Structure I
Amino acid sequence: MTEATALTTLQEIDLELLKHASALASMPQQQRLKTIELARRKVASELTGIVGQRKDAELEIADTEADLEHYNQKTAEVQAEADAGGHTHREIRDFEQSLTSLAKRIEKCEFALGPARERLGRLERAERNARLTLERLEQEREAAQASLDEGSATLRAKIVELTRRREDAARDVSAEHLAAYEVARKRFKGLAVERLRGNVPSVCRVKLQPSQFHDLAHGDEITECPYCHRILITSEEVEGE
């Protein structure tokens, strides 16, 4: 294979690779996987927030229950001391004030526990639902991935074959021309190589001036188009290349 033929073959293979890669990217399963991943990230973020709130609610309830236990214990101690008898009128009044104050604190704790436990219940349900949603999304992701793997098997096999052929073709191109090809391929979205047909380059289609045509016709077979700056092959295309 001549270097000129290798360059045109390389371009043909790269265009085929682009087509197959585009077909692979446009498969509906790809979009489904992206949608699932976005949903998974959103739910995971919400779950992190819910777990934090649930832990705060548990801590709040634990603190309130500890306060309630303390106040109940303190009430029992004060009541036992008051029941012991033999106290002055002032001491009895102090016991009554202490018991009244403790009763108010107990009532406050008991009142706070109801809403706090309801809030904890809501958070626990929200956490369970979020985890179930994540499990469902993971099942959907696995199903979409399996469908993609099955549906894209032929495409992927073709891409592997084309990649191998590309490596073979690239071996017949000099390092200098291969580097120029890669630059032009990226710049011109795959259309990096053109042939001279008569005095007109096959891609940019700008007719060469007689002097330009003369210089190119008597120069190197692989050069650069003076107009679009793609790689230009000046030799005639041989039948069967």
Structure II
Amino acid sequence: MLELNTVSKRFGAIVVADNIDLRISEGDALGVIGPNGAGKSTLFNLVTGMVRPDSGRIILDGNEITHLSPQDRCRVGIGRSFQIPQPFDHLSVFENLSVAALFGANMPEAAAVQHCGRILVLTGLEGKANRLAGALPLLDRKRLELARALATHPRVLLLDEIGGGLTDAECHELVETIRTIHQQGVTIIWIEHVVHALVAVVQRLVVLNFGKIVALGHPSEVMRSREVHAIYMGVPA
């Protein structure tokens, strides 16, 4: 469904994506890990069009989208949540979802209302539909960030450290929601430092370091890799 073909990006002397080759199949759930500064969020920025690559191609369903704007990529099926939730604080939860459905997915108003209602239930926000987004606690802001991404009706959902800052119990709740979303057929790419949350959902893990893919495969195999251990914990003196 989604391909990155030898995608590279640098900012001056700093290489943030170094000939990235990655293929994600429909229905896949891919976890992305790596130390701070490894290029994880840049990978998402490249896929969503917020950053343009210096070279390489990005392809969705056989069509090149490398030069599409972020809003056009959203409309062809790429949805994203951000590490720090960025709702419209002075709009209600439901209004936040409506903006995403009407303008991100180009839905007619009646269809958008039904669509947003289903997402409120799916993400556990149905009882808070009329609350202002700016008044929500962190867990609900994370849920709203996820719900807004879903409201754009994505075929590929990119989650950027959605478990960050949550307690273990809150993270578990969110993992169950994400698992349900994946089971409903949404392809997921998920950046997360909470690795046990990732492996509860994803089928493959990719490890980035200095903009390069250093490991890719089944989560248990990747986490046993010596190179991955060295990246995260260093090597003995």
Structure III
Amino acid sequence: MTKTAFVTGANKGIGLETARQLGAAGWKVVLGSRSAERGEAAVAELAGQGIDVELLQLDMTSLESIGQAAAIVQDRYPELTLLINNAGMPGAFSSSFSTTREEDLRQAFEVNFFGTFRLNQQLLPLIKQNEGTIINVSTDMASLSLMQNAEYPLNCFDYNASKTASNAMTTAMAIELRDSGAQVFAVTPGFTKTDLNHNAEGGQSKEAGAAIIVGYAIDGKRHNGEFLDMNGVYAW
């Protein structure tokens, strides 16, 4: 039986590469994309490589769009066992607390926390029923331990805070799933060159970043409530 995964923000970057690697591993992939045009192009690219993939348009800033997408998933893909919340928004990558603008903070939270919260809450019953997995894609900079102890922390308060809040959501969900066969955990792929950071120099490839996420997604182990990086459990 084909396993089905839903990857949000998958029309480019780490999301697209995650979809590609899951498809290559034999999964059917539901590709979430805010832009229908870009989503269709991504689906055509993957389908041309022999991957079983379908587009699901999803705007993570829209309560209506999230509700419609969740309903479609429940109707068309009731066998779903993997949800990867990859869609993300950087805010403005503020350089300090003092320079952070409220509108940028709200923008980052709208996608990285509230949009992800809404989708998780609506699809959690299906994942729980199917004893599946939810991965909330995080960042090293969501770690309060790292931010306190790093010599030169990237103090991007708008982006970092939204991902720290997402980590808190991960722990809350994990407590609820503790006695079930389902699981939820967070993964940071590490510094990866993507459009989100303007393909900054020094980052790893999208292929390498996605491989970390996919590796934990399909390793068959129980990671409920963990925050993971390429080396294993990462400090909250």
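None of the figures in this text is laboratory data; all of them are computed from the coordinates on show. Please read all numbers here as calculations on a predicted model, not as lab measurements. Cβ atoms are built from the backbone, for glycine too; each structure is taken alone.
Of the structures labelled I, II, III, which one yields 16.6, 53 when Rg and Dmax of the Cα atoms in Å is computed from its coordinates?
Working: I: 40.2, 130; II: 17.7, 64; III: 16.6, 53.
Structure III accounts for this read-out.
To test your reading of the models, identify which of I, II, III gives 25.1 for mean count of other Cβ atoms within 10 Å over residues 9-16 when calculated. So the calculation was done on III.
When helix-only ellipticity at 222 nm (-39500 (n - 2.57) for each DSSP H run of 4 or more, over all residues; to 500) is computed for each of I, II, III, the one that comes out at -27000 is I. Calculated for structures I, II, III, relative contact order in percent (Cα under 8 Å, 6 or more apart) is largest in I.
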